[in-house]
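J.: Below are structures written as structure tokens.
We did not get these values from a lab; they are worked out from the coordinates using the rules stated. A quick note: this is a predicted structure, and the numbers were derived from the prediction, not measured. Cβ atoms are built from the backbone, for glycine too; each structure is taken alone.
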Structure I
Amino acid sequence: MIQLIIGTQGAGKSTYSMNLAEKINGIHLSIDDWMQELFGPDLPVPMDFGWIMIRVHRCEQRIWSTAVKIAQTGGNVILDLGFMKVQNRSLYLGLAKEHGISTQLHYINAQLPTRLERVMKRNADKSKTYSFEVSPAMFHYMENEFEPPTEDELKDIVFINTDESI
């Protein structure tokens, strides 16, 4: 099975994903980990979103092919890719269906002030889920990019509110 974790920055996706991986004995695959390890040292200054998104797409393709192999051999996969857009989520759900792999959506959510505070704290602490610094401008840009789950997605979604804790 493949678990798709969706939500905005600071909602607690990575913490939730890592905990879920332990709980179900699954493999946690995070876009932030892959991007940081493969491209972090080469990140252009100033930041170039075009440069980043080309590499995100490459990582997503490699992560997906790895996830399929794991799932087809009976393993559980937790995809922590953000899944910011409905189109992106639909693509992965469709690809899983084509491969005969069952899926589950998990929507991780928290209020905007909570999420912004978490991201700024993560920047300062460079804690367990830190991969790269997210500026307030980057946070707000990504905030506007997120598309909440559709009515159709909400029918079978696991909803987690992390305002209290993650």
Structure II
Amino acid sequence: MRPPALSLNQLARLPAVYRAVIPPAYEDRQGHMNMRWYLALYDEAGDAMYPMLGLTADYFASSGAGGFDLEHHLWYPSEVRIGDSVVIRVRMLARSAKLFHYMMFMVNETRGVLSSLFECVHAHADLRTRHTSPLPAQVAAQIDALIAEHGSLTWPAPVSGSMGLKAASG
């Protein structure tokens, strides 16, 4: 399945959460970034996204909470090469009491193309019990604000259709 065409202007309205220049250690035998590093960059971007949701280092330290990715879907429409500069932007899609569904878009700023899309369902978790737990009210409110803001975009989120939340509920 091919993701729909998105312009870089459309993506520019989304918050940038992470930037990187691809180091030589990420190169594979095909001469581009190995697929394992896409997930590593998205993981770094997820950590960088947490504070914008109110999930700060202080919150995690004091609450005993954390997060678990439950599902991922990755697309690779255009290769990333060593030395390329990429930016990762986030679009929040939905949430339930314990989960949130979002997408990230890796834009190759060096080549001026969308290089990858990442879709994720993520769970808030109590790390003492190692089970999912409800999002704190202030975090849920920040996620809801992003869902509303991103829902007003004029283009539909290019979700895979293989995951997601059926309904957003507090």
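J.: Which of I, II yields -16000 for helix-only ellipticity at 222 nm (-39500 (n - 2.57) for each DSSP H run of 4 or more, over all residues; to 500), as computed?
T.: I
J.: Please compute FRET efficiency 1/(1 + (r/R0)^6) of positions 34 and 50 (r between Cβ atoms, R0 = 25 Å, to 0.05) for structures I, II and give me the label with the greatest value.
T.: Checked I, II; max of FRET efficiency 1/(1 + (r/R0)^6) of positions 34 and 50 (r between Cβ atoms, R0 = 25 Å, to 0.05) sits with I.
J.: For relative contact order in percent (Cα under 8 Å, 6 or more apart), which structure out of I, II has the highest calculated value?
T.: Structure I comes out on top.
J.: Of the structures labelled I, II, which one yields 1.23 when Cα Rg over 2.2 N^0.38 Å, for residues 42-121 alone is computed from its coordinates?
T.: This value belongs to structure II.
J.: Comparing I, II, where is mean projected area of the Cα convex hull in nm² highest?
T.: Between I, II, the highest calculated value is found for II.
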